[in-house]
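Next up: the structures, one after another.
Nothing in this text is a laboratory measurement; each read-out follows from the coordinates by a stated rule. This is a predicted model, so every value here is computed, not measured. Cβ atoms are built from the backbone, for glycine too; each structure is taken alone.
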Structure I
């Protein structure tokens, strides 16, 4: 790497830390029960009266879970209805038709669950109204849902024998009003200043630089070139091609898709499109925006449990895994593809296939690591064109369970589930009842934690097996062999872990994939949230125990190593046999061509 590349990585780390720490403290104030009477909560009170919500009523975990599922189910129905009826609704300048039922189902559950998997080209499928009222609105609500669940689990650790974990409607409202809206507004303005579009204009026809016919002499009646009075040969004018350029409210959707780790794109090429990601500066800011809230929530956790060292320990574990994985991805893409080199392609700058030259190898590989470590799914390069080990990095980061900072809310509550497993393992090693932050970890808690951790690997591996076993699944594979298997494995890893990115070689916009991926998306989200809330309810009822000489310290280097080991052993090694059939074999095959 060049000095500028190292400087970019260092700047990314410094800016992230400088912005996420104060944001984490702000979110701690928002999540604190004592903030109900604060002066800054005035804007939300009218909303509670309008909706008939008692903001002072704290919910049990069961009521909280029901509220989460009902709210998101209604959201999915609205998104589905808007897609199916967009042909007769306004703000549809290209007169796009209604979207097919299977694609509408997939998109509805995808955007509601913070996955934003897209099997279609947004600019040629979705009207402006659908992009705004369906997709952008759910970008806010799905992100707020994840943060709300994280708040509930944090309160459970911080509580002193209470059966309640907060009020979902209050958490949802506050996160949207005081976190997501302000941050997305600021980033949207920066996007517009840098060149992103934000309008409701009709599509525009632009003349391209491509010449479809050169200037040819105009033939006369005798077949010879015609000449003017001065003897100059008269030529036919050259004709050029035109291209229809989609317009639309791009910057507003782009900002919340990054801030809320939603992913998805207004355009088919996502953040590789100059209207979505116009400059290296926006590329850098988008990466920071993806990690901003997930990193900040770690400090929210430390503040609310009364010990910032706990937050730093979780942050250190996440950062250690991310640095290693991102470094491996950058190193893999910094090598030239031998198949292209054999064709005479210059490989001195690394593997540039499927990447934007304005971002380069480091800007593309780092973006891929960030977007898959955090349950975002936005892409500025085609992961399908990465080197085998370069493609392994984003795939494996997803399969970690997206706890390496992870999605907004989901990353933290996923990491805390692994932390519970870590202290349970430590308790077994020393023959002592495990404790975490003064709460005893008992049989019921471990059952729920195990369910929450294992539900996504089950979905990924079972659905992948089904797809490779049936004709409908294999029909979507563009590249046979190991890479084709990687495309399917990546798709279901992305869906069940609510990421949304893809190996683009898989043709997934078919009834088979739309339905099966939609099922994986839904249960990958709520199959984890419900056990997390069950653990929160159990922990909230328990009294906090005093620290003794036998208590395992959960804020030092030893616990960081234990947590990293637990995430790697439980969360990643589950997929090693499947990975061996895909990117590992492909790497070995590619090595034979050198």
Structure II
């Protein structure tokens, strides 16, 4: 089991029992690690119609074989479970130092069930674990929680993942935060953590599993670092963070504005350059990363230290989506979300929907208790506070756009979401391969599980026959999009940052050197296919059908401005091509028996086709 410790920590918070969960070599070979291994473990513990917040609903933290190695850009972990936001498969990933420390504590991950009687936190160190009381931490924001825990643990290698008030209050899109403001942001897994009265997971240690070929791993790490440093996107990320893309994205029609009804706006006010010119901005990097794409704003307003971000997605959600071009309010809204553990994408899209409804005369000042106008940065900040505190209209906004539409009696085609998870700040109308990735993604609308804009902007994957094409064309896009979706899904099994510009050949060489199992590009693609189909099966088991594989009308209607004017993806064509390639049943939305068996998922096939 090179590259692994071969065990998870299994915790039942209800009975306060802790034990080792041994991992079989066969499972590690088949599911690799990270979110895919988590899916394999979770599949065995879920039942039809299971409430995501049921005490027995599992919460899994998982690393991969790359985690803890000298390969750059691998300090990532996945957190997985049934999404409180969607009711289907849920996962989120984050970087920082926490992933290395989790692996260093002597475990490949944690499998958590049960609900503690009172708030607790888990402490893992040196191959052992404790459940500690956390009543004194309940109610504290994530920054204060991390500071207090660090004084209690007194370990140089201590790192903490925790929830804030959003998770404690089980807000449906609550995040899990680690290493100050790093976020496992999507799917509301912070609410799942809060439902278990689990305030934090604290990890410490330097334990490392052996590699099959240590010298080869070192050589490949050096080669990977050189590849990363020479890459032009790496340079842009280092200079301006993820916000470097804002200018180009608007030119391409890839930034949704005015709640998905526009694509042209004064981008110069919210670009990466604008942030650098207006504020004292510094970089931060996850452990072992030569890029440092993270941003920290120094001495912002009343904050004497610094605040995290904002990143591209956050600026898009609180900025042009709400027609707000005041960076001060965007930074403040982002800081509030980070401090209290709230997904900035779902929060921004929900606020944008409220502004859209106000303009239509639905959410009037009398009904909302507050005037919600386009471009009002102060109101955006106020609404974020109301969401966190569950006050007034904030409680409705905290449920997400789909539930907002249902509560207000609106057509759900107005709700900018897929399977209940809000749309990210990239446009399916700008890249039709992205549109089908959104509609079919394992966790709902996700720009990272199939960021096809990277392909059509020149990011070919020749080993898997994924080549750039006409971005505004639907015909023939689905097969390549599915292949790319499988590849990117696998990054969260390895675990590897999505920004790592490594070739499939390099990834195969690294995995082979770490594990001792020779891996080819075809093997890698098969593993990605297995991952996507297993997660699909979990959602099918929880009630997902083909009818959820769609984009809402508000995100499909062709715009009359910008570079995508008059263009919209042909979802019927894309879906039919995608289903045919995947081997999914058109009536049920399930992977076929033959597909499951071909991927080695015989137990799933037997469950669905007894």
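Worth pointing out:
- Mean count of other Cβ atoms within 10 Å over residues 115-122 - structure with the largest value, from I, II: I
- Among I, II, structure where FRET efficiency 1/(1 + (r/R0)^6) of positions 75 and 331 (r between Cβ atoms, R0 = 30 Å, to 0.05) as derived comes to 0.75: II
- Among I, II, structure where relative contact order in percent (Cα under 8 Å, 6 or more apart) as derived comes to 19: I
- Structures I, II, by FRET efficiency 1/(1 + (r/R0)^6) of positions 339 and 443 (r between Cβ atoms, R0 = 41 Å, to 0.05): label with the highest value: II
- Set I, II, criterion Cα Rg over 2.2 N^0.38 Å: the highest-scoring structure is I.
- For helix-only ellipticity at 222 nm (-39500 (n - 2.57) for each DSSP H run of 4 or more, over all residues; to 500) computed as -18500, the structure of I, II it came from: I
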